[in-house]
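Below: a set of structures, written as structure tokens.
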Structure 1
Amino acid sequence: MELPPSILALIEGLQHDVAELRAENAALKQKVADLEHRLGKDSTNSTKPPSSDGLGKKPRVAGSLRSRSGKKSGGQRGHKGDTR
């Protein structure tokens, strides 16, 4: 069974449209990925100055990351200290 020429022309046109839409979709996906990559940059992971971070700055880490050793402060027992 052979299809009429009008149907074949319609199918070819639709295939062409699908190919164009796929190419446009790929280009738009790439553009979105680039924009998301640029949006994720700030002064800590790029060469941008800190003043360009705006109001969405990350909070500073409060306190030290060091833990206490458990030793008493000061000199050793029995050592005579010198003063001025």
Structure 2
Amino acid sequence: MRARQFFVATLASLAALVLGGCGEGQQVTLYKQGKYQGKPDTKPYDNDAAQAIYTRSTWTKGDRSSWEAALKQRALNQNEYTRTNSGG
């Protein structure tokens, strides 16, 4: 009797797994010709300067030259040789 219950339970769970796999729909993305569907990108210098503790970079929003100067200054601050030997 126990073997029959185990067999029926196994068969029922197998049938549920097989039928569960049939319920998935198509996952095809429909693209509109010539239309970008994603989030529009902004220029990096059009963002506000970070107001975090670990950054000292400041630039004027929308000014590309001040943004580039901030990047150059940040790159200079990442040089360990100049950071450790600047004290004397």
Structure 3
Amino acid sequence: MSNGNDGYKTLVGFLMGAAVGAVLGLIFAPKSGRELRKDIRDFSDKLAEDAKVEYEKASEKAREFSAKAKETAAEIKGKIRGGEAETQG
């Protein structure tokens, strides 16, 4: 059974692996210091943007889940109150 945290762990693992791989690739690539720093800066900017996009997706899913939970709770509350009215009437 999933605990809802697997997606987050997978994303973090992927991002960390990509970052380590990219940095190692850049370090061992035959480039000047200036080019290497630019490549690292570009990569970190892209990584930050990707993380922002994933955060926004996760936030939207959380809002959808919250709205659905509130809707379900309201339906259950209405059914319970409706049942109380039938037993009292």
The value 21.1 for Kirkwood radius over Cα pairs in Å was derived from one model only; which of 1, 2, 3 is it?
-> 1
The highest value of distance in nm of label points 7 Å out along Cα→Cβ at positions 15 and 39 among the shown structures 1, 2, 3 is in 2
Compute distance in nm of label points 7 Å out along Cα→Cβ at positions 23 and 47 for each of 1, 2, 3 and report the one that scores greatest.
-> 2
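Each value in this text was obtained by applying a stated rule to the coordinates, not by laboratory testing. Please read all numbers here as calculations on a predicted model, not as lab measurements. Cβ atoms are built from the backbone, for glycine too; each structure is taken alone.
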